[in-house]
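Each in structure tokens, the structures are laid out below.
All of the numbers you see were taken from the coordinates with simple rules; none came from a lab. Predicted model only: the values in this text are computed from it and were never measured.
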Structure P
């Protein structure tokens, strides 16, 4: 489930179970993003609107929320981001780049990617208009990041073995389409329920930008590595999340 939350009976992960798990990723994003969003609202809501103290609370809430999401996911996506950047940044042939990604250590490019992406996520989240809007933006970012992974399963695996090989090409097209349609419908339903007319446009725009950002990561990986891996999926989640939050912050 791409998280540190215990799920299932602990049995082996075969192709069928892995493909089924992928379909639940948006729901996992809703859970993880909802918990993080609640923390943003709880910590970031103060009585000094527009003051330095209020921004400090918003920034603290953003840091704690991003940290909570990293904890709930066991740092899995962040590790994937660092490994993917190290592998692609090595500029080596596909086989050698994949070997770099398999190593347990993290190179300077991976560390830089982690620091920069986390800084972007935190500052963008803190810059969203209000604490409630920031909470919703985080939920949207978390769900969109997982939908990006569902879409990425349409491409082949870069190597045999690993999670990527278990799910590559095994998620039916209709479910990939439904994941995108479901995301759009959820945005429209939430906007209508809250009575915020412009929220639908902003939410749909942010989701589209996020999905495009995730697609860019996938395209680069497929071109350089010959396919996707579990690490690439993690990188897609983090980059998509950052892109959605930045779009929400700039469009607020």
Structure Q
């Protein structure tokens, strides 16, 4: 049985550093060090781990953020799950721990970035958690050493998780939603993972097209509020967003 708890000890943080190496394959210079976990958990952030019989199999880390105008929020900088524990709800368990902690402290927004070409992750963020997206960032982290990034620029969508919003509560409770009108659809072909491995030029062309479509839609004030999956593609659904 998987259990979750806050990470508070140096040995916990060292375990999270080790998981980074196992999950992403980062070179040492790109690892988040123990020191960052220590600081984050002392200045308003948090870290949680998921454990199987005492062995850490997943973790997440968030740091406090401050927006122009003084609004506070949490930036969920990293969440990783060992490959053999994926598709078992472990990531969702950690996100729910993050939400619980945020609500207890009166924080209504958690943000994080994700790769828009990762269809499964996009579905999880939008349809399983209720996050929306209104920003697209070009090459946020530069080109990394991780095999998961495939040598592509690290273009990212910014997920906004308004943890106290009725939309989020309804999705987490499994209740039906009244969806906004879809004005724009942005499709990512289901073959993208294979293209990243076998045809980086074709994958880059798709990434550039998707980035241009997101940029134009966000310029119009639209937001990602839904995501559809089929055998052919994963499709972002964009329309008006009412934050109330």
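For Kirkwood radius over Cα pairs in Å, for residues 95-142 alone, the highest value in the series P, Q is held by structure P. Which of P, Q yields 55, 38, 18 for Cα extents along the principal axes in Å, for residues 7-118 alone, as computed? Derived from the structure labelled P.
Given a value of 1.14 for Cα Rg over 2.2 N^0.38 Å, for residues 55-134 alone, point me to the structure among P, Q it was derived from. The value was obtained from structure Q.
Could you tell me which structure in P, Q was used to calculate helix-only ellipticity at 222 nm (-39500 (n - 2.57) for each DSSP H run of 4 or more, over all residues; to 500) as -9500? Comparing all candidates, it corresponds to Q. P, Q: which one has relative contact order in percent (Cα under 8 Å, 6 or more apart), as calculated, at 28? Derived from the structure labelled P.
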